Structure P
Amino acid sequence: MAGLILCISGNDCLIAQLDDDPKAVPRRLNLEGTPNRLVYSEQLQTLIAATIQTDVKPITTSTPRQRPTERRVVRGMIEFLPTHGQDPIETFLLHPGEKVYALAEWTYTNEQRKRYWQLVLGTGLAQIDGGQRGRLTFLQRRVDEQGRASLKIGKYLSFPTPVYAIAAYEATGLILTYSNYVSMFRFSVEERKWVVVTKFALESPGIHITTAPPLIHVTTAADSVITLHFTELPDDGPYSGNFKPVAMEGSAREGAHHLELHLSGAPPASLTTPAASGYTLLLASDKRSSLIGLHQRAHLTPSNRPHANSAPLLFEAALPRSITRLRHAEVRPPWKQTDVPGVVDANILGSAADGSIFQFSILAAPLWRLLRFVQNLCQRDAVVCPHSSLAHSSEPLYARDVDPDALVARAGRRRTHMHVDGDVLARLLERGGARLLEQMLGQVGMQERFVELVAEVLPLVRGREWRQVVDEGMGLLRAVLESAL
């Protein structure tokens, strides 16, 4: 029984043992409502959740009623969650029928170096006629003489439709979307109020915003992602400017979320002319389970924008589920390998509506070519992919059928072959590993091509024995597939 923990609880006897491998342990927090938005406040060092609470209230009347005597009341709630512990630190109830669609922090530092913090809510408020109007609500956190904290509404702005997305812009600006508009507001220090600067009409409602001044990226409900450039117009007044579109994907996608990545080092596989100082990659997901990568040149302005505002499509991945949130998070434990040859970025996480977590990596061209070559072989092997291999079982296998560059050339503008499916490669590791890969390469006579591809990523394997090259390639594969959590 050495190394075991024995626990008796009631009629149960529980025996526990430490896992052989260190790993992250999930934490569950109990909330008073159903969460739909979540942010982490660096200043308060706490999680802030927007939840939906449903109450049942009695209907009082002076006459007997045949209809139900109770009614459901749905309302939003803001809950501050502790970094340690289970119970919410404080809560704030919104109006009945009000739901939070967007959640963001806004901080302002005045000339006396005093810092003000506010939580900005974008909400929709149900109306009697069945429609919704919108509100932009600023919540202030105050602490009384006894040290007790509470939330108060500092200010709110009304809109004809719900406010779906919010993002801070520089020190005094906010970008938000309502109806089919994206609008900028500036905080006037002299007048102590928010001033409308400009707005831009979209083809469909904006549902997610990120800012990298002077650029604003907006995911739309039906037209993928659009990038706007903000230009100040000081001659027209202190709070004047305009938006101009400088990049868009060009497809009618039902957008879900996006993530902006500023990358350096080796370019992605399908980018032939990268900027010398690095490049910006915009990951965008949609409601049809696709994930695309768009390239944007450095210092993009209305004067040097690409032809027809098109953003080059680098890759398109078909996933089993739609990604509703994308985050760049360096959560990899210190005992896990981080520097893998050919991996440009391996700290991208995505979540789906069913709670699934996806891990994504951006690959340089040589590593993509190697992994896609192995994936193409696996998809024609009955051991690794028994279902997809059936369609090709009676067909002769040619080099052009598994060579990544040949497949991309035949696909034309489509970029689906630029995606490597990690689940397929993981099955190779589980069902045979290096020896199974040797067998597959021997059946098609492509050992030399495999050595060439491995040597592009790991030059030191040149001149080594065949099995050593295969083992090095499989070791690289394991490192790429290692979980970040």
Structure Q
Amino acid sequence: MLVFIFFGYLSINFPLTGDDLNWGITTLRDYFGSGRFLNYDGRYAGNSLIIMASHSAIFKVLSYAGITTLVVYLGARLISNVRQLERNTLLVLILMLTMSTELFAQVLGWNAGFFNYMAALVYPLIIVNLVKYHYSDWQAPKYLRYSILIVILSIISCFFVEHVTLLNLAIATILMGYMLYQKKKNYLVIANFIGTYIGGILMFSNRAYLNILLHHDGYSYRETSFSLSKIYHIIAQQMDFYLLINNPIITVLLAIILGYLIIKNLQKRSGNKWGTVVSYLELSVLIAFTEYHYILFNTLLKNFSHRYLVSCLLSILFLLVIIIEMTKLSLETHNIEYIALIVAAVVLVIPFFVVTPFGPRGAFASYFCLCLLVAALCDQLNAVKFSLPIIRIMMVMIVIFYAGLATRIGHASRIKNDFMTYQEKHNTPKDYRLYLEVPYNQYYWAVHPQAADNSYRGYYQIQTAGGKLVPYAKWRLIEKNTNSNAEMFSQVLKVDSQNK
């Protein structure tokens, strides 16, 4: 409940921005009735959610809070039993909220990003939880009646973002292969397989994907390229930064935990020469990756011409070390989730090797897999038990930070809208409009400058094209020295006229 309230509060205060506003001037009837959906993309569910959210504040808040709470809960549930659920939920939540600022802005600070990239995670987490805890139950004939629900949900799950749809298809295929290997009918696996493949076909039959592949897409920013130089550029200067380097908390924690596991294994097999050599090489990679990116990259090596090449190689080696160690841990513990999480994280970014654009939001699903992996490793090492007081303190600090941030952003956004209404009503100034700056724009995704945002003007039906930005510090000072919004608005206009 507290998690739901927290994210509900964030949603109340984070404004509609960018594509949110563009979706806000259309309706579901227009979207589906005009045939636009046939040529834009196959994200029918995600686009429908943002259209509804941009028209209903209540729906936006409840769905935003509900989806995020569900994702955090299902993620924590996947890595723990009921007794450990509360503490692992806190850990998953903390790790998720310590994501990079740009990742936060494009997923939690942007509704169009949220309803595609966050909402897409709900179904795969549901299906994996069902498989982990209730697989044998679904072999009973009485579960056949629930299969239709799984079919419907699995179809809908394919209408969010493409790389998660591909993950859903991979999960469905692996589960079907496992069922056939076991030679025991499982209604969950069958229903999920049928629904996911129907959904995948429906998504990728959208004409937009063929147009992108043939370079005929009407949206110039979307393209495919199999050029090795382009792939290298994406990996070296985008992918490794969005997923790993720009998220130092998760990567350093992974390096520390992996280092501990490697040293622990070294003590066990001191007589294994080749195993010892591999372990020392792995430790060297962990140290080199951390030191290179967080100490040398922007200091001593700032002018090094091949620094991105080295960064790319170290990032690949870092992921390889994780894969090797998680494979060994999964074999030792007979628990597949360790290797499954890191493989899922890698699989989720592979499509972006050839399909662009790849923004920070494209790395979110992989980042969340890394959060779950760290939480699972802490659970395995029983580290959470000893650090629970620290985790609680960190959670309180993070909540205070984001609540304070959201409060200031929400207040500024509402004042900005009220001031715009005031200017429209009084038609002043005559030739332009004043836009009160909403602060901390690094935490919410806004493509256009605030005083020249065509999407904002279209959504709020502002006819006057010209705009001037009033800095946050400037209008906040005026607000503190006035007694009402009307008085403040009048004073802002007066100051502007004096500065002409």
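For helix-only ellipticity at 222 nm (-39500 (n - 2.57) for each DSSP H run of 4 or more, over all residues; to 500), the calculated result is -21500, so let me know which of P, Q that is. Kindly include the intermediate steps, with their values, before the conclusion.
Values: P: -4500; Q: -21500.
Traced to structure Q.
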message: With Kirkwood radius over Cα pairs in Å, for residues 169-296 alone coming out at 15.8, pick the structure among P, Q it was computed from.
response: P
field: Top of P, Q by Kirkwood radius over Cα pairs in Å, largest first
entry: P
statement: From the coordinates of one of P, Q, relative contact order in percent (Cα under 8 Å, 6 or more apart) came out at 21; that one is structure Q
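Readers should treat all values here as calculations from the given coordinates under stated rules, not as data from a laboratory. All of these numbers come straight from a predicted model, not from anything done at the bench.
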